[in-house]
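The structures come next, written out as structure tokens.
Here, each number is a calculation from the coordinates, and none is a lab measurement. Values in this document were obtained by computation on a predicted structure and should not be read as measured data. Cβ atoms are built from the backbone, for glycine too; each structure is taken alone.
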Structure P
């Protein structure tokens, strides 16, 4: 449906006109792209929001296949469920992005999502669909029966996929990084060298650091980096565990930047290194200072 409209400029203009005439909040559909990895859920939500406009458009275009699907409420229930589940996946993806994201926090979020799937499965078995608002809204408005078996099978499949791609969701070997002062009595059980063990004992005995750790609003990584001078061996071990990227969001960010830079209007660009460096850098250029070093164009 989306491709039928978005691939044809004339269809896009006709659909926009229908949306304006019907007073829709949006006047266009979204096109899914694998580069922008969050778009799939947004595409489905936009189709749901513009459902009536799509029905009117496909009726005027005599596209019976699309029209019948949108009139089929069983199909729309499945679409609503997919929109809800992709929204939750998008929220998980967004929560695991950021420069201070570590393997510890990402693992904890995946463990939480795995438990959510089990909780949603139990709720659906009891007939509770509050976790899927779009699905529940459509079913209540049209007095439809929600396909519980189909949803349960999909949730089980999702749980199996999480177990397959993330077989080890344990942070037991990283607990000393997240809560060092709670493991002061178990230092002998930790995988430390002699110097690291001594530094860890000194760290746990420092009541000032204990208070600072409890009241700190910064991330775990920032806390450990602040101890580099006092506990060099221990901080080096913690840094080596926290340093690896936990997700591929930086790669996805680079792909999105490249797609924006090398558009149809600039498709003859051969070298993107400089543009990509500026787009992905966390350092913002001081435009005013750079401009002040150059003379403005003088009148002739």
Structure Q
């Protein structure tokens, strides 16, 4: 066995990724990549058999590992009720583009093209963190296609001036980018401290390096550009209001997108929105409090 193959075989991260693939396949999904043209390819987990009698649910991930890692805990709660689609956003997993656009609106239009390519005209959305930015943009651009939207710890209502005025724990955008796209074990430790109320402690550096090597080495500069683009010239007065029923879920102790942004989003969307605050949870509320997260999602989506 070659050293490269041996390292992958011994990699905890690669092994867990394989397990997620097995569980997604076991849940009735298949992995497929779709060429959208103009140098854009999107990978997605799609139902092996799309049943017209079921509604469709689109799960959109945030920064971090690929989509499987963020929804692996939740998939089984929804596949019996919905046709579930789980895409990798551009520059994550096996999705990429040769085009220069880095906005969430471009991500949203590509996801919509992907769903149209699979013959899906209407859907409900769940978006976690950066995925919530993309989900919100889909609801704005394609109101006839989006039935409901659940936005989890998604700082859609942030403004460029928030960074200067000290709303965030990081001092500037460059520091935020370094944490969200970690390239060294200590940067990943900082991300964990920002994301969890009780982060795992005592993790050896070689485990963190393994995760970075498997999950964080591809499209590094493109991911940095995605982060910078969401803040560029961002003003609440420019953000359109969405009309769909909207569930906003937030970890009470979120240190990446503080809870103030959740209240701001609820006020902005208005009477169509409800805010659920989960106690003793941080930014990674979907991983830290999966039972509560699923309970609120199921109640909203089945409503």
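Observations on the structure shown:
- Label whose coordinates, when Rg/Rh (Cα atoms, Kirkwood Rh) is calculated, return 0.94 (choices P, Q): Q
- Per mean count of other Cβ atoms within 10 Å over residues 93-100, the highest-valued of structures P, Q: Q
- Given 0.90 for FRET efficiency 1/(1 + (r/R0)^6) of positions 53 and 133 (r between Cβ atoms, R0 = 30 Å, to 0.05), calculated: source structure among P, Q: P
- Value 1.3, calculated as distance in nm of label points 7 Å out along Cα→Cβ at positions 213 and 237, assigned to which of P, Q: P
- For helix-only ellipticity at 222 nm (-39500 (n - 2.57) for each DSSP H run of 4 or more, over all residues; to 500) computed as -19500, the structure of P, Q it came from: P
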